[in-house]
Structure I
């Protein structure tokens, strides 16, 4: 996303939000020569909207079943006349989930996600563009599992006396420099870094659930 590698646990625990996304590209086959390592089987490239010198503001809210709720906002505009433009986009989503932890009397697979991104476009001259991107992601997710009784799954019940929620935090930064040598030839330099942290419970203790004995 925006030329920064995304953490595997971030992608599997909760899908990335598409608020203020410009385009999604799916590259099949080996992409090591264009996308770097970890792309032997292909790559998914996501690009968000870049800052412009025109003022822009947008917001939205959403709600749904199982406690789904969220809000998003973005602001864009000129910071220094004809030289620097900035863009900020924030998206927050949460839901209670549909699985109940009967041992702790709480939601078992509730989720929440925060995606915040800031971009600076610097144009010191007509031949050079510098795009700086800073992104922060914080995803929390519960346990997507159920109990079974007599071999029959209880699809909406879970019995664990341990809080098994996972928390994934990721910060990334990208600096993209474009130098226009001619109208047909552009020299591009991309430098990026990603710092990620995963907190999760690897083991848990299950509580007994009522079992109906067969005659």
Structure II
């Protein structure tokens, strides 16, 4: 088996990195907050929390909603998301990129703020389960930027931090990589503005999936 030139393990965020879901998730957060009597979060505030574990994300997006309403807030978010999940699709170019990485014998993983139930459903609907060797979710480990997801994945595959790459669209992803001692790549087409990435030291900022694919071909 040919080994990768630089990274053995490549972990991807899900929403906003592989799937074009940022706008829909932000709208679902806004609708859920309004449903429980909170003030509708601004678009930027709703997008900022994408990638975090669900309850901390909703609490940050809706600071005026009291904690006793968090269960209802979570339920309303899930209601709106499930009603619209069939509108979500892979970014163009993701499938050939993943196949190319798999053919080069990288271990591929997902590290996401989604729940295990949510990720399993997304993997089933997308037909991508066979392309990933493993995955970790916020509810079974810890929410980003806590590095536990990456620590568990690295331990599972015996991958050293310097040979592990995290790819994501938010500062939460890049901070998690830094906390785990891993390299990172940011993508500018998701939830967070790319000018916020520089302080976290990503190796590269990709402005499209094609851009990301090309960088991985050359440097991964």
Structure III
């Protein structure tokens, strides 16, 4: 089977990066954008060949055992990311100081901030998907501004339409936006917006379909 790297949706890109890659130690990354003058498929083939990415899972396992890094490539539209695990690989020499560590510098994509944090035990790292800070601040300000000027039904439709996959951190942020709305409505003695206005259950997607 040919190496699959082209996500067909924003949700698929985020899920593949966070759940399939970051969760398995792919913490080092570089991002880029395919120029309008170039064919994305041609760029895909060039990067995959340059870094020897299209290998079997057995080859990846052997690389891991011998201390070599494993590398993956993922693209949505013209935005792409190359991710790697710890170890030796030409990727690190070629990309140099462009390489970022997602544990320290989250990757920003389509309003999301994708990072990696330590769990409650303080030992194991876990992927973290949230709405980017500035975007979340803008959303909270926007909904607080209209909170007392719209009926509950309209606010419910708008909040339900927020197009962010409800990962754990995103759920907390969405609930924070709802609380800000209801604080304004409570102060104005208006009916509160129920939490059911938010879509809080994430449905996994097929990233490449």
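No value in this document is a laboratory result; all are computed from the given coordinates. Being a predicted model, the structure only gives us computed values, none of them experimental. Cβ atoms are built from the backbone, for glycine too; each structure is taken alone.
Values as computed for the structure displayed
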| item | result |
| --- | --- |
| Read-out distance in nm of label points 7 Å out along Cα→Cβ at positions 109 and 141, computed value 1.0, structure in I, II, III | I |
| Origin of the value -11000, where helix-only ellipticity at 222 nm (-39500 (n - 2.57) for each DSSP H run of 4 or more, over all residues; to 500) was derived from one of I, II, III | III |
| Read-out mean projected area of the Cα convex hull in nm², computed value 11.1, structure in I, II, III | II |
| FRET efficiency 1/(1 + (r/R0)^6) of positions 61 and 189 (r between Cβ atoms, R0 = 41 Å, to 0.05) from the coordinates reads 0.05; which among I, II, III | III |
